[in-house]
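Q: Next up: the structures, one after another.
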Structure P
Amino acid sequence: MSPSVQHDFRLVSYPHRVYSGKRALDHLPSEVRRHGAQRAFVICGRSVSERTDLIRRIMSLLGNALAGVFDRLGKDTPLDDVLAARDAALEAEADMLIAIGAGSVIQGARVVAILMAEKGPIEALATQYPDDGPAISPKLMARKVPIINVLTAGTTAQNRGGSPAKMTGLDHRLEFFDPKTRPVALFWDEDALATAPASMIAASFGAIFWRAVMNMEYTQAPPLVDFNRRHVLEMMTRARPRLSDPNDAALRLDLCLATYLQNLDTDQGGAPAQSWVARLVYAFAASLFNLHERVSQGEAHCAFTPTALRRVGSQNPREMCNIAAALEVWREGDPVADAPLRAADRLEEIFRSIGMPTRLSQLDIPRSSADRILANSLKNFNADPQQSFRKNVDLVRDTLLASW
């Protein structure tokens with residue numbers, strides 16, 4: 001059942017630069033000049049502006065090339081905050097955006113770039129999800145200002161072209177996609193990464209490790225994908241004991257590298273995880289952290305995974321064997337039915353060791369949220385393009401309720 005390497009593939013790449021390590025930010029002025037920008041505009045959250053010296057540092061580095069700062073972008077990228085940032089960037093006549101933060105801020109900067117350039121109703125610029133067909137992403141043809149991302153924590157948001165934004169009054173998020181909003185440069189600066197609290201690093205690790213494990217379900221993959229997936233899981237396995245050291249700079253850099261490699265997966269011909277476990281946990285988690293803002297993506301994924309493995313793992317036996325083998329709890333010749341159960345036990349052990357939840361009750365999520373989590377999960381086209389969840393709604397509901 002070991003995965004095979006597939007040599008028929010397409011590899012796609014796009015130009016960007018990565019600056020990593022001590023005083024990586026010292027290269028920021030030359031990167032700004034390289035793109036001809038004279039009015040760079042910083043977007044961040046209050047934690048960056050009020051609890052770190054990053055804004056002061058960037059002001060010192062850029063001088064007159066810094067046109068302004070918007071420091072009120074909130075968690076989960078609220079659309080109201082994005083619109084306020086857009087207005088501020090337009091007023092400052094910004095010709096470049098510099099996002100400082102992790103997922104929400106980096107995603108928000110991409111939407112700001114889109115709304116600075118595109119005309120028309122906001123909803124018309126977002127991806128459409130008709131009930132009777134595939135998702136439709138409108139072609140956003142206007143030129144976008146270049147974006148530089150300065151990370152404070154490892155995140156898969158760092159070099160993508162898609163971004164969600166949370167709209168007041170909606171349980172789901174608007175989703176925008178424009179490859180022109182991919183960053184021209186990434187900065188993994190040791191001092192910037194050191195500003196993130198240990199709790200954020202643990203949550204980031206949970207999300208990264210979860211994806212690394214789910215990615216190991218593959219039965220065949222192009223050679224670079226095969227290498228990257230194995231390497232990322234090995235990196236995260238080595239990183240886990242180091243989470244207890246808040247001063248481990250190399251750990252934080254490794255999380256940036258791991259998420260960067262995970263994002264290369266699609267560019268290098270990799271297919272996303274398609275098992276019931278991976279798709280159902282993704283849908284449940286997206287619904288949970290949208291409904292309960294205090295819950296991180298890492299916490300949401302960890303809380304649902306053990307139950308999903310036990311309840312629906314049997315739907316994809318070969319993939320579960322590959323996951324369990326990657327976790328070193330199953331080998332060829334062992335009972336196939338044991339694979340998802342052993343994987344669930346092992347992941348529970350790992351998640352607990354890093355302070356992550358393994359059930360919803362540990363997050364104090366009320367059971368009254370179940371109906372809304374279920375409804376939003378059934379509408380998650382990215383997780384369920386074939387609408388198999390709707391065809392098996394009793395199984396989906398039972399798995400959700402068992403997660404408490």
Structure Q
Amino acid sequence: MISKIKGEFLHFKTMPHGMRVLLITNMIYSMVLPIIEVFVSAYIMRSQNDPSLVLKYQLAVFTGIPITFIVNGYLLNRIRVAHLYSLGMLLSGVSMFIMMFLDNLDLTAIIISGFLMGLSYGFFWSNRDFLALETTNDENRNYYYGLETFFYTISAIIIPALVGALFFYTNEFNWFGGGEVISYRLLTVLVFVLTITSTVIIHRGKFQNPKLKKFIYFKFDNLWNKLLVLSALKGLAQGYLVTVPAILILKLVGNEETLSTVLSFSGIIAAVTLYLLGRFTKPNHRIYIFAIAYIIFFIGAFIHAYLFSALGVIIFILSKVLYQPLHDISYFPIQLRVIDVLSEKENKSEFSYILNHEFGLYIGRIVGIGLFLMLAAFASDTIALRYSLIIIGIVQLLSIPLAKHIIKKTK
């Protein structure tokens with residue numbers, strides 16, 4: 001066992017230096033993501049008991065992201081990419097701080113905090129996508145995304161368990177006065193520590209900024225337009241995947257400790273499988289992984305809609321934890337391969353495609369969240385929570401033949 005681990009470490013060391021630094025940075029920051037993606041939503045739900053407010057928070061987040069992508073494009077001509085990447089990570093802590101330390105959490109505070117979190121995501125993802133593109137190639141991207149997703153999945157196991165223990169012991173031993181609010185504030189301190197650590201590590205890499213004379217375009221090759229449709233289909237579920245699990249568990253299952261247990265248990269199922277997929281699969285396997293991911297999501301959404309119970313929620317969470325990393329490990333290499341091909345063909349900067357791709361995601365996110373808010377407004381929160389996921393699951397199955405076509409065109 002030890003020799004196998006040593007062998008994997010030696011294989012990791014054969015990767016380019018920039019790729020290794022980026023992976024280690026993302027490994028540390030991956031411990032932040034379960035907190036800001038799940039427990040912030042849980043905090044809003046606990047404070048206001050209104051699922052629509054959680055979705056409005058997410059809408060503010062998603063609005064901030066594409067705006068920041070554009071701003072980041074201009075700043076890359078003046079500021080080092082590592083600095084902007086660090087800014088994105090640090091802003092996540094600032095956003096949490098605003099929300100957790102306010103005495104009165106009203107709609108305005110939720111929107112401001114959400115928009116700041118969107119700025120954080122924008123700086124993080126725009127620079128992370130560019131650095132991933134620059135430090136990898138088509139042959140090692142399965143390994144890169146497999147290892148990165150492995151980190152995220154392990155964090156999805158460990159962090160919720162630790163958070164659940166924090167909530168339990170804070171109440172049990174009356175730490176700092178006890179109570180859920182104190183627990184959330186301690187989480188905010190942890191986020192700051194982890195983001196500062198990540199910013200120190202990313203600066204150990206020697207990354208080159210892209211040369212961006214022009215990066216905003218409105219006309220692209222038809223293949224890129226098809227990828228934008230694929231990104232919009234992906235975006236449909238994104239607003240749900242970072243908010244609805246927390247709402248469903250608090251509404252149908254239990255409290256934060258239960259939320260932590262469910263997330264940790266389900267993460268175990270995915271972790272080792274994902275690493276092995278990244279380590280041993282080749283580019284021609286991506287479409288199979290991609291299809292399996294969407295089928296798993298559909299099955300989970302269908303069971304949830306049919307049962308609409310604690311058991312249905314747990315089954316959906318299990319499917320979500322499997323779907324998300326399987327999807328990412330296959331989707332991102334497809335996206336970057338298209339950028340590789342078209343940036344050379346159209347003589348446009350890679351960042352122009354990264355920026356444009358974000359607007360495809362944004363359209364999907366707006367439609368997805370709009371579906372939930374419309375069902376909640378014209379029917380009820382219960383109808384929205386029960387049936388919106390299965391509607392999205394059915395529509396997203398269209399991604400499978402579209403992705404197969406795109407892969408064929410990039411060979």
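Q: In terms of FRET efficiency 1/(1 + (r/R0)^6) of positions 52 and 396 (r between Cβ atoms, R0 = 35 Å, to 0.05), which of structures P, Q is highest?
A: With respect to FRET efficiency 1/(1 + (r/R0)^6) of positions 52 and 396 (r between Cβ atoms, R0 = 35 Å, to 0.05), the highest-scoring structure among P, Q is Q.
Q: Follow-up question, since we're still on this one. For mean count of other Cβ atoms within 10 Å over residues 124-131, find whichever of P, Q sits highest and give me its label. Walk me through the intermediate numbers first.
A: Values: P: 14.0; Q: 24.5.
Largest value of mean count of other Cβ atoms within 10 Å over residues 124-131: Q.
Q: Using relative contact order in percent (Cα under 8 Å, 6 or more apart), single out the structure from P, Q with the greatest value. All intermediate terms of the calculation are to be shown ahead of the outcome.
A: On the way: P: 16; Q: 25.
When relative contact order in percent (Cα under 8 Å, 6 or more apart) is computed for each of P, Q, structure Q gives the biggest number.
Q: Work out the source of 20.4, 63 here, i.e. which of P, Q gives that when Rg and Dmax of the Cα atoms in Å is computed. Write down the numbers at each step before the final one.
A: Working: P: 20.9, 67; Q: 20.4, 63.
Of the structures listed, the value fits Q.
Q: Tell me which structure, out of P, Q, gives -14500 once helix-only ellipticity at 222 nm (-39500 (n - 2.57) for each DSSP H run of 4 or more, over all residues; to 500) is calculated.
A: Details: P: -14500; Q: -27500.
Traced to structure P.
Q: Follow-up. The value 20.6, 63 for Rg and Dmax of the Cα atoms in Å, for residues 156-347 alone was derived from one model only; which of P, Q is it? Walk me through the numbers on the way to the answer.
A: Values: P: 17.0, 53; Q: 20.6, 63.
This value belongs to structure Q.
Here, each number is a calculation from the coordinates, and none is a lab measurement. None of these values were measured; they are calculated from a predicted model. Cβ atoms are built from the backbone, for glycine too; each structure is taken alone.
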